[in-house]
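Every read-out reported here was derived from the displayed coordinates using simple, explicitly stated rules and does not represent laboratory data. What you see is a predicted model, and the numbers here were worked out from it, not measured in a lab. Cβ atoms are built from the backbone, for glycine too; each structure is taken alone.
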Structure I
Amino acid sequence: MTKKTLLCAMAVVLGIMGSTNNATAAANHPNGPWISSWSPSMTIGGPNFTDQTLRMVAHPSVGGAGLRLHLSNLRGTTPLAVGAVSVALQADRATAVAGSQRAVTFSHARTLTIPAGHEVVSDPIPMPVRAEQNVLVSLYLPQATSSATWHSDAFDVSYLSKPGNHAAEADDGNYVTATTSWYYLAGLDVVSPAATGTVVAFGDSITDGYNTPASVYHRWPDDLARRLAGPRPTAVVDAGIGGNRVLTDVPNIWQGVSALKRFGHDALAQPGVRTVILMEGINDIGNNAGPGGAPLTAQDLIDGYRALIGQAHRAGVRIIGGTMLPDKGAGYYSAPAEAIRQAANAWIRTGGAFDGVVDFDQAVQDPSDPAALRPSFDSGDHLHPNEAGMQAMADAIDLRLLAQ
């Protein structure tokens, strides 16, 4: 079996495995289809909790007449006991809008245990929510947990309580610690007959929003969602993970398993998904991380892209290829690494395998030095765009690609 054939076979099997855990997410609401409106990708490696309430912020990209939540113990190694879950509209920080709180049930129960390696979807919650209207989700964990299934770099503020169940409290007096991670909360779906579906932005720390300010929602997927707003909006969910690679797992476990292993679950299993925008590979290049510990080649990356394209097409989902951004001046940069980036980008542009192309590279490069980010778009590390650069990336997307 060739390396290319092996990668394709792995993608098929892993895609099926990833989708199976979320099979119940496909069911529709009587008033319309469920649409994934917010859904961070989750990894292993989070902290432990005991007798504590976590209050987190979800920022929906489209609104709806009702919602439901996804809780994940997918990366956990022990069962997760959940003592209470509530949802409310955010007034300020951990304070809820008065009268907006709702208790959340799962199969009509307010308490549950999520087995290791599993996820659950809540019962429908009859609470209208608007696009970009922040929702507070409170999760009480009565028993000691093991390493949390989490999203480390949320670029949003979460709140941790004193000991006890504070899920039903509207004020924030008992929430005494702030973090910038999400724990166990893996998705918010809305029922929206007007929405046309979901676009999944799939990638690494650039898509995740690294070096953008917390709680301002200026990642390029956020900016794209604002471009897609209107009477017939399209949701955008951010499936970026800092440090993630296409071909290989990252030794730092909180940076996630490879794109090949997580694509079926994190992208193709999203309720209402129609299109994926893929931009990933710079961490493979920067770490010279080829399959099986070998040095990376451009053909390795191309084989990985082909495997992801095949997986998307078998699921009936369109996949748009995004070129990798310039990184001259960053620690990843070298002449051999740049040659791989240029070769992979050339294939993305001209190979014809993707259903469309977004030339992110051209949108943010320095006209006087195309191997580097434009200075006005550089967050300072020469690898990650700032807010202006994120907006330029979103503006580079031809919206006609997402209307097919």
Structure II
Amino acid sequence: MTRALRTVISPGRYVQGRGAIHQLGDYLKPLGASPLIIADDLVWGLVGRDVEASLKAAGLPVARERSRGIPSAGEVDRLVAAIEAAGADVAVAVGGGSTIDAVKAAGHLAGIRWANCPTVASTDAPCSALSVIYTESGEFEEYRFFPRNPDLVLVDSQVVADAPVATLVAGVGDALATWLEARATAQSNSPTMAGGLPTLTGTALAQLSWDVLWENALPAIDAVKDHTVTPAVEKVIEANTLLSGLGFESGGLAAAHAIHNGLTAVPHTHGVAHGQKVNIGSLTQLVLEGAPSGDIRDFITFTTRVGLPTTLTEVGLSADDEAALKKVADAATAEGETIHSMPFDVRSEDVVSALKSIERLAVRIRSEASLPTPVPHRAH
């Protein structure tokens, strides 16, 4: 039997800073002569002129295909056809995680290079060599893995600061899970999304992401409410995008993201952002681990202050809805799910019990800390 090796992977180049979008063309030029920009109408209305000007200044043609939302298999195939029709040699995602995941998958199938220009720091999708594919209705379907990472990830900090603050908050929820899951993966010595065992590098970057966020998330959120870029904002963008991206991929995923995937199986949660559902997964993972009560208390208090959900009520579920919770738990513990990277066996009934327990637990801790009462999520 071949011995499992340790590995770490990363994008070809990462660029971040205020005004970076004005240099997109310069960074794309070494990658190809015929880029195809994929962006939805909202994003294009916000940054389209800057992208066009940057490409023209670099002597590149401007061609754009509209992104249609959910990264489903059908959307990926549609984008492959658009890439081939345009004769593009590099696909460029401009927008959020849904557009980025669809473009990575389409670029791979089309056999060309791909680059990402995230306009929000809401997920760690931009840097990875995988896409999360959903059904047309928004349920998790599969992970698709690629032989390489994006050739370029370029983030304009001012564009991120101008986006709704809720997107940065969601990114914090996604990124905080990185260390909890990498820590569990290291303990079990399980394979990572990078295709090998975890490296010290991947695990350390996951922990650095956690440390940066605990120190900088709250002041960064305050700054973004005023659409300003401060050192704290720059650090949180990097933690949400680069550190979390490298950390989850080469450090490992465990229960938190598996529970997120399970939550997508229930239609009530479809209007809840990825990072919000991941935060419920992180808290549930801490309960499954039997983490010290002080750690759980700190996590609930901090993430509530950040603006993330810590109760089922806030993501449209109820602790009394046995059928829904079983559906979530069954999906979270399905064969091949990352919850099996935990350093102990986790059964569906364990997840149901942990999910039920967080409701009263979070409400009590939030009450003791004089934090907001949970507000029920209304499905869209």
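Where does the value 1.0 come from, among I, II, when distance in nm of label points 7 Å out along Cα→Cβ at positions 277 and 309 is the thing being computed? Computed on structure II. Here relative contact order in percent (Cα under 8 Å, 6 or more apart) has been calculated and equals 19, so which of I, II was it run on? The read-out was computed on structure I. When mean count of other Cβ atoms within 10 Å over residues 69-76 is calculated for each of the structures I, II, the largest result comes from I. -16500 is what came out when helix-only ellipticity at 222 nm (-39500 (n - 2.57) for each DSSP H run of 4 or more, over all residues; to 500) was calculated for one structure; which of I, II is it? For helix-only ellipticity at 222 nm (-39500 (n - 2.57) for each DSSP H run of 4 or more, over all residues; to 500), the value -16500 is produced by structure II.
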